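Structures are listed in the sections that come next.
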Structure 1
Amino acid sequence: GNHRTKITKETIGVPVIAIGVPTVVDVQTFANDLTKGKLHAEQTNHIEPNGRQMIITPREIDLLTERASRLIGFALNAAIQNEFELADLVSLM
């Protein structure tokens with residue numbers, strides 16, 4: 001499980017906003033979406049061998065994570081510091 005300390009207003013003393021970016025997907029959910037909900041029980045057994053749930057992630061996850069973090073960073077800076085132009089924000093990165 002997740003045994004890290006919470007990052008909340010109570011733990012650090014200031015308001016906190018959490019922004020999440022999904023980076024993995026359950027294989028059965030993915031297969032079910034691909035088959036438009038027509039996944040058969042026999043196919044499910046192949047997807048989850050021995051009842052084990054599998055999680056997948058794209059090969060280019062590092063690139064996608066980098067792009068998502070830059071997008072979120074630019075969006076936050078643009079919202080909070082609206083006097084800056086995009087070129088100014090890029091120069092700070």
Structure 2
Amino acid sequence: MLYLAIETTSIPLYVLAGFFKRDDQSTESGFKYFLFGSMTSAVMLYGFSLLFGFTGTTNLYIMAGAIQNGAMNVPMLITSLLLILVGFSFKVSVA
């Protein structure tokens with residue numbers, strides 16, 4: 001649900017970036033922003049899929065319990081969280 005919420009908020013931004021159809025720069029910037037957003041979404045989704053693969057659930061509370069119990073390998077946890085953080089940071093234009 002977290003991924004879907006972030007993607008749903010991005011859709012109006014893609015439309016606004018290429019709002020002026022007659023301006024070539026507006027169309028180009030809208031297309032580039034869409035490609036950039038797709039790339040960052042893929043990175044973030046890959047991080048979420050790694051986290052799901054390691055824990056076996058999509059429930060955040062159960063994931064937190066698995067992490068606290070030491071059921072996850074620490075380097076794999078750091079890798080998946082780093083991918084999620086990088087994707088989210090670029091998605092909200094922090095980085």
Structure 3
Amino acid sequence: MTKIKEIGNNQPRQFKFICPGCNCEHMFNDTWKFNYDFQKPTISPSFLQKGFLGFKNEEPFYGTCHSFITDGKIQFLGDCSHDLKNQTVELIEFPS
């Protein structure tokens with residue numbers, strides 16, 4: 001199982017992870033610094049997502065998701081709109 005998945009054969013290379021705060025996938029490309037460890041990823045700089053973030057109680061959820069990913073954990077910052085703000089949790093593994 002993996003916490004990061006590569007998307008297609010694009011240039012620049014593109015990747016995704018499941019955000020446990022938004023309960024949806026966020027994407028990034030290889031312009032971010034990435035250690036290429038798909039089990040314990042470290043990616044920088046921070047991720048800042050604004051706008052549609054997924055669904056909460058089957059309703060569209062709009063807001064802010066701001067985080068750092070280090071050693072397979074995601075640290076949510078204080079400007080997040082979801083329930084995991086100011087918390088650090090493990091990234092979710094993709095189902096096999």
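Taking percent of Cα pairs over 20 Å apart for each of 1, 2, 3, which is largest? Before the final figure, lay out each step's value.
Details: 1: 63; 2: 45; 3: 33.
If we compare percent of Cα pairs over 20 Å apart over 1, 2, 3, the biggest value is for 1.
Quick check for you: by distance in nm of label points 7 Å out along Cα→Cβ at positions 24 and 80, which of 1, 2, 3 is greatest? For this comparison of distance in nm of label points 7 Å out along Cα→Cβ at positions 24 and 80, the top structure is 2.
Among candidates 1, 2, 3, the computation of helix-only ellipticity at 222 nm (-39500 (n - 2.57) for each DSSP H run of 4 or more, over all residues; to 500) that gave -14000 used structure 1.
Work out which structure the value 3.1 belongs to, where distance in nm of label points 7 Å out along Cα→Cβ at positions 16 and 32 was derived from one of 1, 2, 3. Of the options listed, only 1 reproduces it.
Values quoted throughout were computed directly from the atomic coordinates according to the rules given, and no laboratory measurement underlies them. What you see is a predicted model, and the numbers here were worked out from it, not measured in a lab. Cβ atoms are built from the backbone, for glycine too; each structure is taken alone.
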